[in-house]
Each structure stands twice: as structure tokens, then as C-alpha cells.
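Next up: some structures, all given as C-alpha cells.
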Structure 1
């Protein structure tokens, strides 16, 4: 049996998405900037995808900019907002458990002269709003908080944070990395006081290499890519029409039965947690149940290195991740997120992430649990202490 439980890293595309992408690549392959009919046909896909996404978010179509994915979206949001707001101040706030696409961009901005405050989280990986309140200064121009943590599935109080930020200073720009939360929850930026929202296609059963950034029409950000002036100059370069069309189809599909599919995922997650807790000396990192994401479970197995257990599971056809899979194909290093949550030092390199999707079945969960029951005692027996 092959079991894919690494859906926080990437997801299997819906069949309808693959069909849409293939049709655009083979039949409707024109450049959307061309004035002839092939170009007009390609442009229609872009307009349609914008309509779908804007309708889903309850925003205007002109507030959607297509990107190559979450990393570019975060870079455009943060660097673009900081550059455009520099006269107003130089202070930025984020959390210490953000995705590298945010944290590394913050390091870059620090090198450009901006001051960044990194807020702590509690033992469940959740931000304290009072810490946020205390961190806001007169010269604060930007706050960036992820919706759903990619390693442990912690959910941040986004709407409350947005309300707090705007009550203190309405001019502060609020960015949310929603790469792990979009497609699992409904997001309404206007209601949630979000100015910039990043989404990636391949996390919602869409194509790789495409995503979008919502930019509130009242917010000014500077472009970071220059060229032919596509997308009103905000993101130059010929649009990835097959990817954009596939992204639009994925958004349609994943929100068709969102509540039912999310409930089913929570059920699978609860079933998995109940089963894995039968193994001695393990720890579930973060909250469980509906106070956490429906698709992510972080488990520490005392006495077994993450990499060893990962490959032992791989030999049985089970694919999981050791922490984040978004930092290139290297040996896993101890997680900054787990460290920030106060996880014991000897568990930092003994942790695996199991992440589910709409395609995950109870049979796959049972097979994974039985495999863990078989191999964890064996690996512990032969591990040097």
C-alpha cells in the first residue's frame, strides 16, 4: 500500500485541475498579451480565475495578483509594503514561527534598515494578543502573521489580531500568510481586517508554480519584479495561464463541499491521534481537535531520530515529513517552531509531521498506525543511547 501523508508539503492535483491545465497548454496556449484571438482566449482564463477567487474571498477582482506561489507572494507583500511605507516608519512585527518565506524576507528587510520584532508563542504555538498590542509602536508600518502553522497546525487569532491592529493604527498594513489555511477554512479579508493575503496553488490540489496575493485596493505596495508591465505593473512577466486556470478550478473544487470535507479530515485526525497515543513515550505537539488545523499532526517519538523513522516508514510505502519540507531537500534540522513552543531538546530531532487531505482514507490511517506499532519498538531497541 502507498500512503501519502505529506500534504502540508504538497498535494495531489484534482483530476479536473489536471484536465484544465492540459487543455490550456495544448489548445488555448496563446499569450494573454497578444491582440489576436489566441491571446483573447488565454486572457479569458485569467479573468475567469480572478472572478472565482475574488468571489470566494468576497473582494474585488482588481485586488487579485497572480504569483508563482507562496514564497513570491510573501516576498511581494512584505518587501513591497515595506518599501512603499518607508516614509511612515521602519518597524515591522511578525512571529518567531513563520514560514521561511516570511522569516528570511524579514532578515533581508533588517539588512535594508528596517527593525523587526519577532513575537513569541505559547506551548501550543499560538500568539498572545497582548504581546502584539505591546509590540506596536508609533513607527510600526507592517504586521505579518501566518493563519495556520505548517509544522504543528496551530491556528492564530487572525481576525482578533486584525481588529487589534486597526484599532491602534488603521494605517498599519496587516499581512497574512494563508498558504496552509486557505482551502481548509473560509477567509474573508475585508471582515478580518487583512490587507494582504498570500495563497499557493499546490497546497489546495492545484498546480505547482502558481498562487495569488490579495492586495486591498486602499493599500499601496511597490512591485519587486519589473518588465512588460503585466498585471498593471504589479507583477511583470507573461502570466502562467495554464497554472492560473488550474488554480481557479482548484479554488472552485475545494470550496464546493468545504465543511463536510473538513469535518471528515478532523475525524481522520482524531482517529490517528487516538491510535498513535497507544505508543509509549510520544508527544503530540500543539492543540488537537477543532482548535487546530484539520490536516496536520506533529508527533515526537522519544529515542528515535526523525530521519531514521521517516525512511523506515518510506520503506513501507508511507510518506511523511520531518518538520517543514519547504527549505530544500536537506537532512532535517531541529525545528525553530518546536523550539519556540518549548519542546524538550531531546525531542527536537525526533519529530515527524503527518498531514492529511481529502484523498486520505481511514484504511490508510490504520495501515500507518499498524506500521508504527511494528517499527517504533524495533527502532528503539536498536537505537544507541
Structure 2
């Protein structure tokens, strides 16, 4: 008799990981690959972080920690909010997580029940809707356009409520993956007010804060003390494989999040937590990394139109360029496979971020070295000629 397989696992794949696998197979066959598929910094973890990790290994301080994280790291994160945003957050509200992914799991499970509706912009990070779906929570896509800077607005939220029913939560990401667009201070204030007035739990994904190319990103915590904020050491701090992130949660969720964290994760990686404390003292090195991303961004915005990619989203922050390729294809999945096979350039199809319209979009990541991004641009221009 066949055994049951849960329907919770019947979520779409995270397509960028499939692209990453295809690129790896090409490399294994000794073929050239230009990596523009994954938002993974080519820059290493800061030197101070590496040194702190070495000391921790030598001291053998690697047992479990309390579920909410070591006090030193929670205090350092609290200080970060004062210095970066002028916001005072009690360390008791800070939860150290296993990357931002752990934060999403904890926030969704603590804030929503099965059947609740949670809205988010499309295009957007696919794991939001996939994790929500696995938990029986209904993702509601807000179809944003370039005139909205691919970000939700109160008006679009009202439209979603009319079409789908009561909205229980909203996920925002500024800067956004895949578009790199940001919500300005006025826009964030309006969203926070709308959510507060309508009983909507706001979750703000701020993992790309620090990587901006003009105005600094604003935190939802500047306008709504009840917002749930998710952040990570993966992007700005160049610590992807360390699997370390954090949440800021309102008072009413602290105990629920703590109990869930105890049962699901026990604690975030101890070595990463100890090393993470040092990350906040590495600003010059981290800002130098951002300068490298800025140079890559400038190169792509200049060179991509020469390869036929001339309809680009405003890349305010993060390290992505989102391109409308309607004039080139209506099948971005096959288009990206073809580009990889014929040029060695690995990029991600828009269907990963927008199931309804992503067949006409692709995402370029410029987190790699300048040499790699320059080589990719040249390969694309030669291919399009």
C-alpha cells in the first residue's frame, strides 16, 4: 500500500536554485560560466568576523545558545538600529534566526493561521508565497507595475481586498528582490498607517538595507513599532553561508516566536552568532563592498541596452537589474536556458518572481566581481549582434 506524501511539499521550486545547478553542471564540464543568477556576494565575510570565528573555535565555545540568540548579538543589533535609523529597540524584541528564511518561518507561523490572506507585491521573492502556501496561508499577489516602482500601495491593497477578501498581512521588501526598487519615507509611512488602521500585520523584509545607490532605505520601524522586521547577515555583511539573520518583533509576538524557535531550530548557529557581533565593527570594509556593487550596477545599466535589454526597472538598491524582455521572448525560462547554453551567462527567469507575468522578464544579479560582470556583459553583447 502506498504511503501518504503531504501536500505541503507540493510548492513550486525556487527556480534560481535550478539555474544555479545548471550553471554548476556546465562548469563541471569545463565550460565557461558567468554567474548572474544568484544574489550571493562575491565579497568575503569581513576580516573581523573571520577573526572572531577563529577565536571562538579555539575557545571551543560552540554549544547551544538560548533560542532568541546570545545577548551580545542582540545588543549589537539594537545598537545598529540607533546608529542607522535613530530608532531605539529593546534587545528583548530582537530574535536571532537561522538566516532570514528562519525569520520568515517564525513570523508567518506566529502571526497567521491557516486560511489567512497575506498580500505581497508581484514581482517578488518567491519563497514568501511558497512558504505561506506550505503553511496553508493564502498568498495574495498584488500586481505592481513600473509606475508603482513595483511596490505595493494602500490603493493596491484596497483593490486586493475587494478582489480576494480581508487581507490579514502584508509583506514589503525595500530594496526589493528582484527589482531593486525602494519604498521612500512617505510611501512607507502611508503603508504603515494603512496597515495599522485596517488590522493588517506588516512584515518588512529589510535584508538589502545598506546596499543602496542614493537615498538610504527607511525601516518600517521608523513608522510602526508593531511592524515585524526581518533582516540578515547574508547580503550587506557578505555572510550567506553562515546562515544568520534576525527579527524585530512586537511585544505581542515575543513569546510565540520564542516557543516556535525552541521547537523548530533550538538556536541559530553558535559560531555564526559569536562572529556576527564583530560584523557591526567592520563598516569601512562593508562600504567598500557596496562601492563595488555600485560599479557593477553602473556597468550593467550602460551595457545591457547594447545587448537589447533596454527596459529596466529602477535599480535603487540590492544588486539586481530586472529587465522586461517582451520584445525578445514570451518564455523567459527557455530564454534563460538558451542564454546559458549559448553564452555561459547564467540569469534567472522572471517566472520565479511573478508566475503570472514573469514569462516576459529576467533578473540579472551583479553581486559577483567586476571582472565577471564585465565579461558577462561582453558575452551578451556579442551574442545579440
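For FRET efficiency 1/(1 + (r/R0)^6) of positions 90 and 178 (r between Cβ atoms, R0 = 41 Å, to 0.05), the calculated result is 0.95, so let me know which of 1, 2 that is. Mind showing how you got there, number by number?
Values: 1: 0.95; 2: 0.75.
Only structure 1 yields this read-out.
From 1, 2, which structure was Rg/Rh (Cα atoms, Kirkwood Rh) = 0.96 calculated on? Write down the numbers at each step before the final one.
Numbers: 1: 0.98; 2: 0.96.
The value was obtained from structure 2.
Of structures 1, 2, which gives 2.2 when distance in nm of label points 7 Å out along Cα→Cβ at positions 162 and 354 is computed from the coordinates?
Details: 1: 3.3; 2: 2.2.
Considering all the candidates, the number was obtained from 2.
Among the shown structures 1, 2, from which was the value 1.9 of distance in nm of label points 7 Å out along Cα→Cβ at positions 74 and 338 calculated? Could you put the intermediate results ahead of the total?
Numbers: 1: 1.9; 2: 5.4.
Of the structures listed, the value fits 1.
Match the computed value 1.33 of Rg/Rh (Cα atoms, Kirkwood Rh), for residues 234-281 alone to one of the structures 1, 2, and report its label. It would help to have the intermediate numbers written out before the result.
Details: 1: 1.33; 2: 1.02.
Matching structure: 1.
Comparing 1, 2, where is FRET efficiency 1/(1 + (r/R0)^6) of positions 258 and 298 (r between Cβ atoms, R0 = 30 Å, to 0.05) highest? Let's see the in-between values first.
Working: 1: 0.80; 2: 0.10.
The maximum falls on structure 1.
Coordinate-derived values only; no laboratory data. Everything quoted here is computed from the prediction, not taken from an experiment. Cβ atoms are built from the backbone, for glycine too; each structure is taken alone.
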